[in-house]
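What follows is calculated from the coordinates using simple rules that are stated; it is not laboratory data. A quick note: this is a predicted structure, and the numbers were derived from the prediction, not measured. Cβ atoms are built from the backbone, for glycine too; each structure is taken alone.
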Structure P
Amino acid sequence: MSDSTALQNVRVAVIATHGFEDSELTKPVEAVRAAGAEVTVLAPEAGTIEGKNGTEVTVDGLTADADPADFDALILPGGTGNSDKIRMDKPAVAFVRAHVEAGKPLGVICHGAWILTDADVLAGRTLTSYPSIQTDLRNAGATWVDEEVRVDRGIVSSRTPDDLPAFNEKIVEEFAAGGR
């Protein structure tokens, strides 16, 4: 996919909480770490978060304390419960809005795109997601497409765990390019 230095000195935040789709967090993290990125998992609560299939991930920092300026890229994994809780976390929403407004790259998969609706950053963008949230994305101003992976001005989006190989390849590419 990429060499082990493509993302050297790139700081990647992951925002998630309990109920994340396990592979949609772990596989992208593995991909960006393999390319040399430093990864920080942010959540609304300290300790450990658990995926819907039992994967436990240590939280490195709280969304309430995180500064988007400290990160070069962002990953938003899916999982219906995870995504619904994250979109209700005001610090996470503010973080995502500031990140996108700064023009930094972001990778979002499945239901993770819900937070983009609350961050109000979808007007005029084209993306994909799990099909059940396409109406929400359209209502937030996005054009929704049913594609394995879609890149629009630094936002890399995908539909489901089946799309992870293409998603992971594209996030490494976009994160290395700085979203431009």
Structure Q
Amino acid sequence: MAPGTALFLGFIVLQRLGELVLAKRNTARLLARGGVEVGGGHYPVMVLMHAAWVICLLVFGHDRHIAYGWLCVFVLLQVMRVWIIASLGPRWTTRIIVIDGPLVTRGPFRYLAHPNYTLVVAEIITAPMVLGLTWVAVLFTLLNAAMLSWRIRVENQALAPLRTGGDTPQH
């Protein structure tokens, strides 16, 4: 394995594991504050899909060379990831947790309704392209589109009362 490829794949694995730790901690805090998880039934499927994506990168990308143009795009996406997580702070999680209070409207949330999903769509395309794995980018873009079409609908329904000043849904 080329050193650049090893660093790239290692970064993705460590980043995803770190995010799961942060998400678990934030989820526990949100639930302790009275947060309600919505749409949790799809979560294991989403985790399986993302794990399969990482496994495909590792198995099929370990002997590939880095496409540096795509790597530059990937690095820019990581800047956006940090901005998103920093903007949400302790509210960032991989689950849909609804809590009382105003929605986050700072950072990229000023411009996009779902910046984290936009980022994930871009990453699912970009990371495989760094390794020249077009078929992985296409396959997981389609799988992710199916997942997000359901997830965004569930999240929007759960957050609608907060956008209109109503009560938090009790699921």
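Overview of results
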read-out	value
Ranking P, Q by mean count of other Cβ atoms within 10 Å over residues 30-37, the structure that comes out highest	P
Relative contact order in percent (Cα under 8 Å, 6 or more apart) - structure with the largest value, from P, Q	Q
Identity of the structure behind -9000 (criterion: helix-only ellipticity at 222 nm (-39500 (n - 2.57) for each DSSP H run of 4 or more, over all residues; to 500), calculated), options P, Q	P
Of the structures P, Q, the one that 15.1 was derived from, the read-out being mean count of other Cβ atoms within 10 Å over residues 6-13	Q
Per Cα Rg over 2.2 N^0.38 Å, the highest-valued of structures P, Q	Q
Structure (P, Q) behind the derived value 1.0 of distance in nm of label points 7 Å out along Cα→Cβ at positions 78 and 126	Q
Mean count of other Cβ atoms within 10 Å over residues 14-21 - highest-scoring structure of P, Q	P
If Kirkwood radius over Cα pairs in Å, for residues 110-157 alone is computed and equals 11.4, the structure in P, Q	Q
Structures P, Q, by Cα Rg over 2.2 N^0.38 Å, for residues 22-117 alone: label with the highest value	Q
